[in-house]
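The structures come next, written out as structure tokens.
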Structure I
């Protein structure tokens with residue numbers, strides 16, 4: 001009987017050890033970084049559509065066009081971090097010439113995929129990503145900073161809180177199917193006079209494929225009317241990938 005239990009115990013140990021080994025398979029961080037690919041000469045072209053509200057002028061301005069982002073250079077900072085320079089260009093129609101509008105940058109700082117726009121550094125992703133993962137995407141600056149939007153002063157980044165809401169999803173954009181996508185909510189707050197909603201989708205091996213941004217303010221607190229229909233300040237922006245190489 002003692003020999004029987006020894007054999008059974010040995011089998012249990014072998015089984016437990018094999019299960020334990022399988023459960024702690026290492027994650028290849030370099031492959032995970034493919035959600036946020038950084039490489040000189042890599043280019044993305046997006047179709048954009050924006051609406052800007054101006055209370056003082058009682059106007060609503062719309063703008064459609066194309067945005068191109070190209071990684072033009074790479075530097076190594078004093079902290080031994082690879083910093084990639086992004087040239088951002090705009091044109092209204094396919095026939096127009098590209099006009100450079102901004103110079104941004106991007107990098108990986110530890111496990112953080114960062115991007116600097118208008119001197120504000122955002123944490124776009126944490127590597128590796130996981131469902132339900134949360135972080136402060138605006139940790140490098142004061143989220144109460146005032147931004148000029150259409151001549152109005154707005155706290156654009158108030159109440160932002162990043163969270164992964166979907167992983168390994170399939171997303172279709174203009175007839176192109178992108179697989180293994182990570183969907184992130186960067187902001188989702190609303191009351192009777194304000195709304196902040198920001199969502200970004202990244203596809204592995206491609207990068208950012210879609211962005212939706214809604215920042216609205218109003219003094220009309222009638223919640224029976226959609227805030228978009230009573231907005232006095234702010235903007236709505238959509239950005240969708242049409243080409244990358």
Structure II
């Protein structure tokens with residue numbers, strides 16, 4: 001078992017700058033760097049970000065089995081990060097599935113946010129929404145999460161494509177075609193049920209940036225799960241003062 005690996009962990013006084021722990025529950029360091037870069041671009045110098053990689057588990061979480069292991073890994077990653085760097089003012093789980101979200105909400109003193117939770121809460125501010133993500137194994141976990149935060153009724157369509165997030169990340173051109181069609185299908189499913197989604201969430205840490213690229217081909221606003229997670233975390237930090 002390896003210790004979690006940290007990126008962008010320069011010490012900054014917590015009295016002047018709030019400190020965010022960003023946990024990648026996957027074991028792929030390139031995703032951690034992607035999340036760290038996205039956080040640096042989005043939050044700038046307003047928040048000091050320490051991004052860490054899960055110490056064990058799947059290279060890319062695909063469903064129930066790897067999600068369960070990732071929950072344990074996420075809890076350990078937080079514990080190791082606090083031991084190495086001290087307490088944090090907020091925690092963001094950088095996976096669209098939010099392993100250990102409820103456990104950390106119970107355990108942590110700091111506010112804890114997950115990418116999927118944040119995306120659903122953000123989307124629901126505008127009304128009904130749809131989700132598009134990679135991997136059919138995510139359907140039930142995401143529905144359970146939507147139910148647990150009281151937003152299952154607002155989730156009018158959930159499209160999972162026949163490719164994992166890792167496969168989609170590896171071939172962006174193919175991924176954009178596949179995800180674009182899934183977005184249009186989700187919108188049509190919602191319309192057929194009499195509840196057209198007001199937005200579509202593109203879910204997945206590895207799919208950061210795809211929502212922006214897809215916007216010209218989809219007739220409703222698209223939400224990037226990584227940006228939703230960062231924005232809701234920043235909002236929660238502001239409320240704490």
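Quick notes
- Structure from which 13 was derived, percent of Cα pairs over 33 Å apart, options I, II: II
- helix-only ellipticity at 222 nm (-39500 (n - 2.57) for each DSSP H run of 4 or more, over all residues; to 500) from the coordinates reads -14500; which among I, II: II
- Top of I, II by mean projected area of the Cα convex hull in nm², for residues 35-130 alone, largest first: I
- Among I, II, which structure scores highest (criterion: mean count of other Cβ atoms within 10 Å over residues 91-98): II
- Of the structures I, II, the one that 3.4 was derived from, the read-out being distance in nm of label points 7 Å out along Cα→Cβ at positions 51 and 123: I
- Taking distance in nm of label points 7 Å out along Cα→Cβ at positions 67 and 139 as the criterion, the highest value among I, II goes to I.
Bear in mind that the values in this text are calculations on the coordinates, not laboratory data. Remember, it's a predicted structure, so these values are computed and weren't measured experimentally. Cβ atoms are built from the backbone, for glycine too; each structure is taken alone.
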